[in-house]
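**Student:** These are the structures, in C-alpha cells.
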Structure 1
C-alpha cells in the first residue's frame with residue numbers, strides 16, 4: 001500500500017516491506033491525518049527516484065525530491081521520467097505538492113513555472129494533442145523546498161471527464177501562464193469490478209475565472225456545485241454519489257486556518273455520510289482562492 005502521513009516535520013519517503021510510506025510536511029487541521037491507497041503488490045522497486053508498487057493491473061508510485069528554482073526545468077525532467085515509467089500503463093490520478101506555490105522565481109509564479117514544465121513534458125512525450133491523455137490531478141502548495149508527486153496508473157481503460165461549466169484547464173487563456181495546467185477535472189476507472197472516480201482538486205472557478213474572492217462561504221458553495229457537475233459527468237447521478245452505494249473520501253485544502261470552523265459547519269450541513277475526510281492547511285494554486293477539495297469515490 002501507499003500510506004501518506006500529513007502533518008510531518010519534514011517531507012520524506014521510504015519503503016517498508018510492500019509499503020511506501022510518504023511523510024508530508026503539510027499541517028493537518030482536523031483529526032484525520034493519513035490517506036491510504038491499497039493494492040496487492042507483486043513487485044516493489046525503485047526507478048528514476050520513484051518508489052513503485054506494482055500489481056498485475058495497477059501501479060502506484062511516489063517521489064520526494066529537493067527542488068531548485070525556477071521549477072520549469074526540474075518538473076520537466078521529473079514528468080518525462082514519470083511518463084516513461086508509465087508508458088505501458090494509463091495514468092488515472094496524480095497528486096502534486098508544489099513548493100511555495102504562489103511565490104515567484106525569476107518573475108514567474110512557481111505554480112505557472114510548474115505548469116510550464118509539466119505541459120512541455122506531456123507535449124514532448126505524447127505530441128501536441130496530449131490533452132486527451134491528461135488524468136485527474138491536484139496541485140497545491142507545500143512550504144518546504146521539496147516537491148512531492150504520487151500517482152496511480154492501471155492497465156485497463158480510463159475515462160477522463162470535464163466540467164461543462166468550466167473551461168478545460170488545458171485550454172485556459174494565456175493570462176494564467178505561458179502554458180496551461182495539464183489535468184482533467186476527473187477520471188473514472190473500473191478496477192477489479194468496481195467503479196472508482198477520482199475528483200481533481202476543485203475550486204471556485206466558473207468558465208476560467210475565479211469567483212468569491214475574500215468570501216469563503218461563496219467559494220465553498222461554488223466548489224460544491226462544480227463537484228456535483230463533475231460527479232454527474234462521471235456517471236454518479238445528478239447529485240453527490242449515494243453513501244449507501246459508494247465510499248466517499250475527501251481532502252479539503254484551506255489557505256487560512258481561521259476558515260476551518262466555517263468550513264466544518266458547511267461540510268456537516270452539505271456532505272453527510274463521508275467515510276474519510278482530511279483537512280489540510282495549504283496554499284491553493286490561485287492566490288485569490290482559499291479552498292480546494294478533491295475526492296475519491298469507490299463503488300461498494
Structure 2
C-alpha cells in the first residue's frame with residue numbers, strides 16, 4: 001500500500017484560530033519522539049485561504065463560507081486524484097469543515113460505490129446555516145455531505161448569497177449527496193444542540209457513546225458498527241481529537257469536551273475498522289497547539305494514534 005500524506009493547514013471553518021498549526025505540531029511531536037514517520041511517506045500541501053480571517057465576515061450564519069467552499073474543493077481534488085492513482089490518502093487537517101472536501105473527494109473517486117463514514121468526535125457536525133448557533137462551518141460538514149438542511153429546526157434567516165454558496169457546498173467535487181444517513185456512524189458524540197439531536201433522531205443515525213462503548217465492550221460496538229456499514233463498498237474514517245477526554249489528555253483543541261475516549265480506545269477502534277479492508281481514507285483534525293496547557297500534549301497523543309493506525313494499515 002502506498003500512503004500519501006495530505007497536509008491541509010486550514011482553520012477558517014473554526015471559531016478559534018490555531019488549528020492551522022496542528023499539522024506542524026504533530027510533526028514536531030514525531031521529531032521529539034525520534035520517529036521518522038514524516039520522512040517515510042510522500043506528502044502534498046493543500047493551498048489555504050487562511051488570510052481570509054482578516055476579511056470582514058459577511059454572514060454570521062455561515063462564516064467565510066465562500067473560502068471554506070474553495071478549501072473543500074481543493075482538499076477534494078487532492079483526495080480524488082490520490083485514490084484514482086491507487087494511493088491511500090491520510091489527511092491531516094486543521095478544522096473539521098474540510099472533511100466535507102475529503103468525503104466529496106472519496107465519492108468523486110468512487111462515483112458508483114456506496115461510501116460509509118465513521119465519525120469519531122465529541123460533536124455531531126450536522127448543523128446547517130439554517131440551524132447553527134455559532135455560524136462556524138466546522139459544525140456543518142456532515143449536513144452538506146448528507147445534503148440535509150434540517151429546515152424543521154431552522155433558527156436563522158439565511159440570505160440569498162449564503163444560500164447559493166451552501167448549495168455549492170452540498171455539490172462540491174460531484175453533484176448531489178455523498179452519503180446516506182444509514183451509512184454514517186458516530187463514536188463519542190456528547191456535545192450537541194437541539195437541532196442536531198432532532199436531526200440525528202429523524203435520520204436514525206447511530207451514536208456509540210463513550211459510556212455505551214465501555215459498558216458493552218469496544219469490540220462489540222465496533223463489530224456492530226461494521227455490520228451497519230455492510231452495504232458500503234468503501235469507508236472513510238474521520239478522527240477529531242476532541243473525541244478524546246480533554247481532562248485526561250489535553251485541552252489542545254478548539255472545542256474540548258470531558259468524559260471522552262483515551263488514545264488506546266481510538267487506536268483499537270480504528271484498527272478494527274481497518275481490518276474490514278474497506279477503509280480507503282483516514283483524516284485527523286482539530287489539534288490546536290495554541291490552546292494546549294500541557295506543552296504539545298495533544299499533538300503528541302494525536303501522533304501516537306496516527307503512527308499506530310498507519311502501521312496497522314501497512315499490515316492489512
Structure 3
C-alpha cells in the first residue's frame with residue numbers, strides 16, 4: 001500500500017444517522033479514515049470519543065517517521081519500532097516472516113486497534129467499533145453483538161456474507177484483502193475476509209490468505225508493484241491488475257489453495273474464521289461465524305475489500 005502522508009492535519013466530525021439521532025465519529029488524516037461508534041452510558045461514551053480524538057492526533061505523523069523501516073520485508077531479527085502502532089504492525093506480521101511480508105500489511109488494522117484501545121481506557125462501554133476503511137477493531141461485553149456485512153466487490157456492492165460477532169468469541173478484529181481492494185495483492189481473490197484476535201492480526205492474515213488464492217492462467221494480468229506505485233512496499237513483486245473470466249477448474253484451484261492456507265492459520269490459532277470469494281464462488285473456514293450466504297442486511301458495519 002502507499003505510505004502515509006498528508007498536507008493537512010487530522011480532522012474530526014460527526015456522522016448523523018438516518019434517524020437524526022444516532023451519531024458516529026469520523027476521524028480523517030491523509031489515508032487514514034476512521035468511522036467510530038460507541039455504546040454505553042452517556043458519560044462513558046463521551047469520554048471514549050474524546051480519548052479517540054486525542055489519540056488520533058499524532059498517529060499518522062509517528063508512522064511517517066518510521067515509514068522506510070515499515071516498508072522493509074521482515075527478516076530473522078524482530079524489528080524495533082518506537083511508535084505503538086508500528087509495534088502492533090510488526091507483531092501482527094511476525095508469524096509470516098518466512099514469506100515476503102512487510103509490517104505495512106497490518107497498518108489499517110493496527111491503527112483501528114490503537115484507537116479502540118485508547119477509547120476503552122478507564123471507561124466501560126457495552127460495545128464499540130473502529131472501522132478503518134473496512135478493517136475493524138471491535139469491543140463487545142456481556143450479551144452484546146455486532147453484525148458485519150462482507151462486500152467482496154466494492155465496485156459492484158452486494159451483500160455476500162454476514163459475520164455475526166459476539167463477546168464469547170476470541171476475535172476482536174475483522175479485515176479484508178483482495179486484488180480489488182485498496183492495497184495490492186499477489187493473488188486473485190475478489191476478497192478474503194478474516195476474523196482474528198485483533199484487527200492487525202486479521203489484516204495481516206487476510207493479506208497472506210489472499211496472496212495464496214492464485215493460479216496461473218492467461219486471463220490474469222500482473223505487473224510489478226513499483227510500476228503502478230513507485231512507493232509500494234512490494235517493490236518489483238508482480239501484483240494482480242486484472243482478472244478476466246476464469247473457467248471453473250481454475251477458480252476452484254485458486255480457492256482451494258487459499259482455503260488450505262486459511263485452515264493452516266486457523267489450526268495455528270492465528271485466525272478464527274475466513275471467507276474467500278472469487279468470481280461468485282466462495283469458500284468458508286470457520287463457517288459457524290462467517291455465513292457464506294446473506295438474506296438480511298446487517299445492523300452495524302460494512303467490511304469491503
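Read-outs: derived from the displayed coordinates by stated rules, not from any lab. Computed from a predicted model, the values in this text were never measured in an experiment. Cβ atoms are built from the backbone, for glycine too; each structure is taken alone.
**Student:** Tell me which of 1, 2, 3 gives -6500 when you compute helix-only ellipticity at 222 nm (-39500 (n - 2.57) for each DSSP H run of 4 or more, over all residues; to 500).
**Tutor:** Numbers: 1: -6500; 2: -11500; 3: -8500.
Here the read-out was taken from 1.
**Student:** Identify which of structures 1, 2, 3 gives the largest calculated value of mean count of other Cβ atoms within 10 Å over residues 108-115.
**Tutor:** Values: 1: 24.6; 2: 15.8; 3: 30.6.
Ranking 1, 2, 3 on mean count of other Cβ atoms within 10 Å over residues 108-115, first place is 3.
**Student:** Using percent of Cα pairs over 23 Å apart, for residues 196-283 alone, single out the structure from 1, 2, 3 with the greatest value.
**Tutor:** Details: 1: 21; 2: 28; 3: 32.
With respect to percent of Cα pairs over 23 Å apart, for residues 196-283 alone, the highest-scoring structure among 1, 2, 3 is 3.
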